[in-house]
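Just so it is clear, none of the values below were taken in a lab; they were calculated from the coordinates. Since we're looking at a predicted model, the values are computed, not measured. Cβ atoms are built from the backbone, for glycine too; each structure is taken alone.
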Structure I
Amino acid sequence: MNRRDFIKAGGSAFTIASVSTLFGAATPSKKMRLCVVGCARTKDHGNGFVVDPTGARGRGFQVMSRFAELKNCEITVLCDVDVTALDDAASVVTKMTGRTPAKVKDFREAVRRDDVDAVLVATPDHSHCYIGIEAMKAGKALYLEKPIGIAAGEAETLAEVQRKTGRVFQLGTQRRSSHATKQAINFIRSGQIGKPRWAKAWCLSDRPAIRNVKPVAVPAWMGADGWDLWQCCAPRRAYRSNIVHYNWRFFKGYGTGDLPNNGLHFVDIARWALDAEWPERVYAGGGKLFYEGEDFEWEDTHMLTVQFPDKKFLTWEGCSHSGAQPFMGKWTGTLVYCDDGLAFFGPRGESAIYDRKGKKVIKEWDAADTGDQEGDTRLSDPIRACDIWHVQRFTDCVLAGDLNTAQPIDSSLKSNLLTELGNVSLQTGDAVHVDSATGKLKDPKGPASKFWMPPYEPGWELKA
C-alpha cells in the first residue's frame with residue numbers, strides 16, 4: 001500500500017480494527033503487556049521551578065493513563081527514577097484497572113522483563129534513543145514520545161535498530177490519529193483546492209523564566225543512583241534543582257527546545273499535508289531574546305524555513321515568551337496554502353478548508369468528531385480522544401504484528417529531521433543542505449556534521 005492509499009484507508013481501517021476494543025463490546029483474548037518508562041507527573045518537589053506544579057502535564061503519566069483505558073492492554077511494569085512518581089502512578093493504574101503493576105527504578109531491568117511486550121518511553125529527550133534501542137534489542141515493541149532523541153544521527157541509529165529487529169514502532173505524534181485531521185488531509189489530496197504549496201506552522205507559549213541556581217545535593221526522592229540513571233547516556237553534570245521534572249526541555253544536552261517539542265506536532269502535519277518527503281534545505285534564525293542570562297539554554301525565539309523539491313515550502317515560528325494568538329486565533333497550529341484555498345489544522349485536532357482569502361468556509365471538521373465511534377464518553381474531550389486513538393492503533397498493531405502504525409519509523413524520521421536540523425541551523429548560523437533522495441547531509445564534513453550526533457558519557461554510546 002502506498003502512502004496516499006494508506007492516508008485514504010487509514011480512517012476506516014482503524015475504525016474497523018479498533019471499534020470492539022474501544023467500546024469494550026468484546027474482551028480480547030490477548031492483551032499487550034506494557035512497560036511505562038517515565039511516568040512522573042510534572043509536579044513541584046519544593047524547588048518552585050517547574051512549569052506546571054499541579055501535576056497535570058506529565059506526558060508519560062498522560063499517555064500511561066490512556067493505555068490504562070484500553071481493553072486489550074495491561075500495564076505490567078512502571079519505571080521511573082522518582083520513587084514518589086512510581087507510587088503515584090502505580091496507585092492510579094491500580095485504581096483504573098484493578099491490577100497492580102511492578103515498580104522498577106532502572107530502565108535496563110524494566111525493558112528486559114519477560115512480562116513486557118511493548119515499552120512506552122516518555123523520558124527526557126536525551127534518553128529517548130538509548131532506552132528505545134535497549135527496548136527493541138530486548139524484543140519489545142516501542143511507543144516513543146517525540147522527538148526521536150536530541151540529534152538527527154541518533155534517530156538514524158534508532159531506525160537502524162528497528163529495521164534489524166523488526167519491532168513495531170510508533171512515534172507519539174497523536175494528531176496523526178485525529179479523525180478531523182485525516183479528513184482535511186484527504187480533502188487536500190482530492191485536489192479540490194489545487195496543489196499545496198506552502199505550509200505555515202507556529203507555536204507561541206508563555207513560559208516562565210528558569211532562574212539560575214547552583215548545584216545542590218541529589219534529593220532523597222531520586223537518590224544518587226537515580227540521578228545517574230536520569231542522565232542516562234548524557235555527559236555527567238552536577239544536580240541542579242531547576243532541571244527535573246520539566247525544565248530539562250530547555251537545557252542543551254537534555255532537551256531540544258520548543259521546535260522538536262511542541263513544534264514537531266505541527267511541523268509533522270505540515271509535511272504530511274504538503275505530501276513532502278526529505279528536504280533540500282533547512283534554515284533557522286532566532287535567539288535568546290527574552291531570557292538572556294537565565295538558565296533557559298535553548299533559544300526562546302525561533303523561525304524555521306524548509307525547502308522541499310517541487311517548490312514546496314514549510315515554515316514554523318516559535319516563541320517561548322508569548323501566549324499571543326495572532327494566527328487563526330490559536331496559540332499553535334498549521335495553515336496550508338493551496339492553489340485555490342487554505343487548510344487549517346488547530347491545536348485540539350479541529351480542521352477546516354477555506355477559500356483563497358481565508359474567509360469562506362468550504363468544509364470543516366470539529367475536533368470532537370469521533371467518526372464511527374460516536375457515543376464513547378471517553379472521546380468527548382478531543383485531546384484525550386487523539387491520545388486514545390493513537391495508543392489503540394499502536395496496541396492493535398503490536399498484537400497483530402503489523403508495522404503499519406499511525407506513525408511508523410520512516411515517516412517519523414522525515415518530520416523529526418526538519419526540527420533537529422532547525423536546531424542545527426540555529427547553532428551554526430548557516431543553512432543545512434540535504435540530499436533530498438536520502439535525507440543525508442550534502443556535506444558530511446561541513447559545520448552541520450558537528451551536531452549530527454551529541455556527545456555521550458563514556459561507556460554509554462549508542463550502538464546499533
Structure II
Amino acid sequence: MSTVLLGALVACGAPEEVSPTPEPMGRAQQALEPSDPLFNSQRWHYELIRAPQAWNLTQGFRTTSIAVLDSGQTQHPDLINKWLEGYDFVEGRFNTTDVGTYHHGTHVAGTLAASANNGLGGVGVCPGCLLVPVRIAQAGGSISAGAPGANDPLTTVMARGIYYAAGYAVNDGAGNVVQASARASVINISLGNLPAPCPADLQAAVNAAVAAGVPVVVAAGNRDSAMPTSNFANYLWGACQNVISVAAVNEKSDYESYSAQGPGVTIGAPGGDEYRTSPYAKTGEAGFGALIGCTDPEETRGIGTHGVVSSWTTSQGVHCYRHWAGTSMAAPHVAGTIGLMRTRNPSLTPAQIKTVLTSTGRWVIPCTGPVCPPKTLDAHAAVSASLFDITLSCRSVQGGGGFNCEVRKTGGLAPFTGAWTAVEPSRILPMDLTRTDTARGVCTPGTDTTASVTITDALGRAQTRSSTFRCFPIQ
C-alpha cells in the first residue's frame with residue numbers, strides 16, 4: 001500500500017477579512033451589503049438569516065476553510081481563488097474536478113464562500129473563507145461503475161471523506177493512504193438522501209471529526225420518489241448522531257413541504273422552491289430553478305425564480321448562476337455561518353457551536369405549537385455570540401461613601417451569571433452580588449478601592465474584570 005501525504009494548503013488569494021469592532025449588546029444591528037450584481041436575487045435568503053448583519057462583524061478569513069463533501073469542483077470565476085488541495089474518493093486521485101454535467105458541488109460551494117464585491121454574480125455566506133474539495137460522489141449521490149469508489153457503499157465513501165476533511169490519515173479505497181496537512185474548520189455534506197439506519201463506519205467517522213473539533217453539517221434530506229416520507233427519523237442523517245442537520249424553511253420559518261422534518265432536525269435555513277416565482281407560495285418541489293446568464297439545451301426544467309441563487313456550470317461547461325431548491329441549498333447557509341463563527345473564535349467546540357445555533361435561532365412568525373419546525377438560522381446572532389468579552393467601569397457616587405459599577409457585554413450567549421467582590425473594607429450590597437449588569441457598594445471615603453466581577457455565559461465562558469477608583473469623601 002502506498003502512502004500519499006498531501007502538500008501544504010495554499011491560500012490562493014482569498015479576499016482580506018473585514019475587521020469591524022465587535023458588536024456590543026444593544027447596539028444597532030447594521031447591515032453590510034455587498035456590491036455583487038446578483039445580491040438582490042439572493043436578498044431573500046440572506047436577509048432571512050440576517051447574513052448582512054453578520055457580515056458587519058466578519059466576512060470570514062482565509063485561515064478558515066470549509067470542506068465541501070460533494071460532486072467535486074469546477075473553475076467557476078466566482079470560486080476560482082477559493083480552492084485548496086483536496087481529494088477525489090470516487091476515482092482515487094488528487095484531481096477533484098467534477099467530471100459530470102450536473103454540478104451540484106459548484107452550487108453548494110457558491111453559497112458557502114463565493115467571493116464578495118468582485119463584480120461577479122453573487123456572494124457566499126462566508127466570502128472570506130476558503131474551500132477544501134472532497135469528491136465523494138457524482139451529483140445526486142451516484143458513483144459510476146468501474147470507479148474505485150463504486151466498490152463500496154456511498155456511506156463508506158462519505159466516511160472516508162469525513163476522516164480526510166477532519167485531518168486523519170485514511171485509506172481511499174484504491175490502495176492509497178491520504179491525509180490533508182490541515183483539518184477543515186467545518187464540513188458540509190449536502191448529499192445523503194438515503195434511508196436509515198446510520199452505518200457504523202459512517203457514525204464512527206462523524207464521531208472522529210467531532211472529537212477532532214470539526215463540526216459536521218448535513219442536509220436533512222428531500223422527500224421524493226426514493227424517499228416518499230417526510231419523517232426525518234427515517235432518513236440517513238436522522239439516524240446518525242453528532243451531526244448538525246439542516247431542514248429547508250421559507251420566509252415564515254415554515255418547513256418547505258419537500259424537506260425532511262420532525263424531531264432531531266437541528267436548525268432550519270432557506271432552501272427555496274423549484275417552481276415558485278413569488279414568496280410564500282408553497283409547491284413543495286426541490287430541484288432546478290431558472291438559469292441566470294446562460295442557457296443549457298439539456299435543461300427541460302427551470303422556471304422558478306425563488307430558489308437559492310448561487311454559482312452554476314452548465315452541461316457545456318459555461319459558468320453562470322441559477323436558482324436551485326432543496327435541503328442541499330439550506331445546509332451551506334449553516335456551514336458558512338459556522339465559518340464566520342470560527343473566523344472570530346477558532347476555539348469554539350462543535351458542541352458549543354450547535355448550542356449557539358439552536359439558542360440564537362428564531363421563528364420569523366412565532367410558533368404556537370403544539371408541533372413547531374426548528375428555529376431558523378440567525379447568522380448575526382450566532383456570529384455575535386461566538387465571542388464573549390466584558391468591560392467594567394466603577395465610580396464613586398457624588399456625596400461619598402458609595403459607588404456604582406456597570407458591566408458592558410460584547411457577544412456571549414444568554415443566560416449570564418454574575419459574581420461580585422470588593423476589596424475590604426469596601427463591599428458590594430448583598431442584593432447586587434449576583435447581578436450581571438450593574439452593582440452598588442459602599443467604600444471608605446478618601447481611599448482607593450477595587451471592585452471585581454466575573455460574568456459567565458451559557459457556554460461556561462467566564463470573564464473577570466476589576467476596576468480601581470477613588471472613594472469620594474463624604475460631603
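When FRET efficiency 1/(1 + (r/R0)^6) of positions 182 and 446 (r between Cβ atoms, R0 = 41 Å, to 0.05) is calculated for each of the structures I, II, which structure yields the highest value? Write out the running numbers ahead of the final one.
Values: I: 0.60; II: 0.10.
Answer by largest value of FRET efficiency 1/(1 + (r/R0)^6) of positions 182 and 446 (r between Cβ atoms, R0 = 41 Å, to 0.05): I.
Which of the displayed structures (I, II) returns the greatest value of relative contact order in percent (Cα under 8 Å, 6 or more apart) on calculation? Walk me through the numbers before you get to the answer.
On the way: I: 19; II: 14.
Comparing I, II by relative contact order in percent (Cα under 8 Å, 6 or more apart), the maximum is at I.
The maximum of FRET efficiency 1/(1 + (r/R0)^6) of positions 78 and 430 (r between Cβ atoms, R0 = 41 Å, to 0.05) over structures I, II, that is, the highest value, falls on I.
log10 I(q)/I(0) by the Debye sum over Cα atoms at q = 0.12, 0.17, 0.25 Å⁻¹, for residues 70-165 alone was computed and gave -0.39, -0.76, -1.33; which structure, I, II, did it come from? Considering all the candidates, the number was obtained from I. Comparing distance in nm of label points 7 Å out along Cα→Cβ at positions 30 and 414 across structures I, II, the highest value is found for I. Given 0.94 as the derived value for Rg/Rh (Cα atoms, Kirkwood Rh), which of the supplied structures I, II does it correspond to? Computed on structure I.
Which structure, out of I, II, was helix-only ellipticity at 222 nm (-39500 (n - 2.57) for each DSSP H run of 4 or more, over all residues; to 500) calculated from, if the result is -5500? Mind dumping the intermediate values first?
Working: I: -10000; II: -5500.
Of the options listed, only II reproduces it.
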